[in-house]
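Listed next: structures, encoded as structure tokens.
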Structure I
Amino acid sequence: MADNGLITLSSTHDFETTLGRLLAALAEKSIAVFARVDHAAGAKDVGLRLRPTTLVVFGNPLAGTPLMEAAQIAGIDLPLKALVWEDADGTVKLSYNDPRWISKRHCLGEAVARSVAGMTALLAALAQRATGN
């Protein structure tokens with residue numbers, strides 16, 4: 001985990017394939033997708049250019065609510081998010097906040113350690129599935 005809590009994987013796939021694989025993996029796990037934010041489309045709407053960049057907001061209240069019960073302010077980092085983006089050299093990447101960082105940030109402690117461990121494993125699996133790593 002980086003000091004800023006971000007985990008980033010390079011994808012072996014192009015942007016659309018990586019995004020599609022992430023969405024398919026979420027659907028297979030019956031994880032709700034609450035929003036998709038196409039930042040590149042937003043930039044285009046105001047006459048600016050941005051490489052492909054899409055934020056996917058997803059989660060399961062059964063998993064996230066215990067974290068907010070422990071510290072309601074954790075809701076600023078929930079639901080979970082993954083950013084699929086293309087860097088300047090054309091490499092597609094997927095970034096997300098490490099749940100252990102979220103836990104540390106909000107001083108959640110042992111009461112939710114099991115939930116955090118489950119989220120950590122799930123996000124790693126989703127990211128690997130999406131990126132082909």
Structure II
Amino acid sequence: MNRTLSDREAWDVLGQGKLGHLGCVDRDQPYVVPINYLVDEGFIYSHSLPGRKISAMRAHPRACLQVNSIQDDFHWRSAIALGLYEEITDPAERNSVLRQLLERFPKLTPVESELARDAEPPPVIAFRLRVDRVSGVAEE
């Protein structure tokens with residue numbers, strides 16, 4: 001039976017997940033991509049190389065992250081966080097976020113290393129969603 005999650009339960013789903021689907025608007029069309037992320041005090045943090053999702057969120061900063069926790073077809077929870085995209089430009093904060101992401105995902109190769117062969121690799125962008133609303137649903 002479906003039920004609506006409380007805000008706390010929705011935050012729990014978000015906080016326990018590691019892979020979510022980032023949704024944004026690109027040229028008046030929905031655009032959704034999987035990302036690794038971390039949650040901390042009302043924010044969702046991630047990083048990316050410059051590209052379509054970053055360009056889209058710069059143009060339209062409203063975005064969302066959807067996360068599932070699935071045990072089987074009849075036992076799952078799904079949450080979505082809606083918020084505002086913000087790039088992290090302060091060097092100390094940026095380094096802290098990138099360090100936390102690498103600690104949470106130690107098997108991920110930092111995106112910089114893949115481009116180390118290039119003379120001038122593009123900068124890695126650390127960003128966050130400043131979450132203003134969460135919701136969720138569960139089948140239990």
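Taken together, the values in this text are just the output of simple stated rules run on the coordinates, not laboratory data. Keep in mind it's a predicted model, so treat the numbers as computed, not measured. Cβ atoms are built from the backbone, for glycine too; each structure is taken alone.
Couple of notes before you dig in:
- Distance in nm of label points 7 Å out along Cα→Cβ at positions 45 and 77 derived as 2.3 - corresponding label from I, II: II
- Taking FRET efficiency 1/(1 + (r/R0)^6) of positions 29 and 85 (r between Cβ atoms, R0 = 25 Å, to 0.05) as the criterion, the largest value within structures I, II is that of II.
- Given -7500 for helix-only ellipticity at 222 nm (-39500 (n - 2.57) for each DSSP H run of 4 or more, over all residues; to 500), calculated: source structure among I, II: II
- Structure (I, II) behind the derived value 2.2 of distance in nm of label points 7 Å out along Cα→Cβ at positions 21 and 125: II
- Highest-scoring label, criterion being FRET efficiency 1/(1 + (r/R0)^6) of positions 5 and 93 (r between Cβ atoms, R0 = 30 Å, to 0.05), among I, II: I
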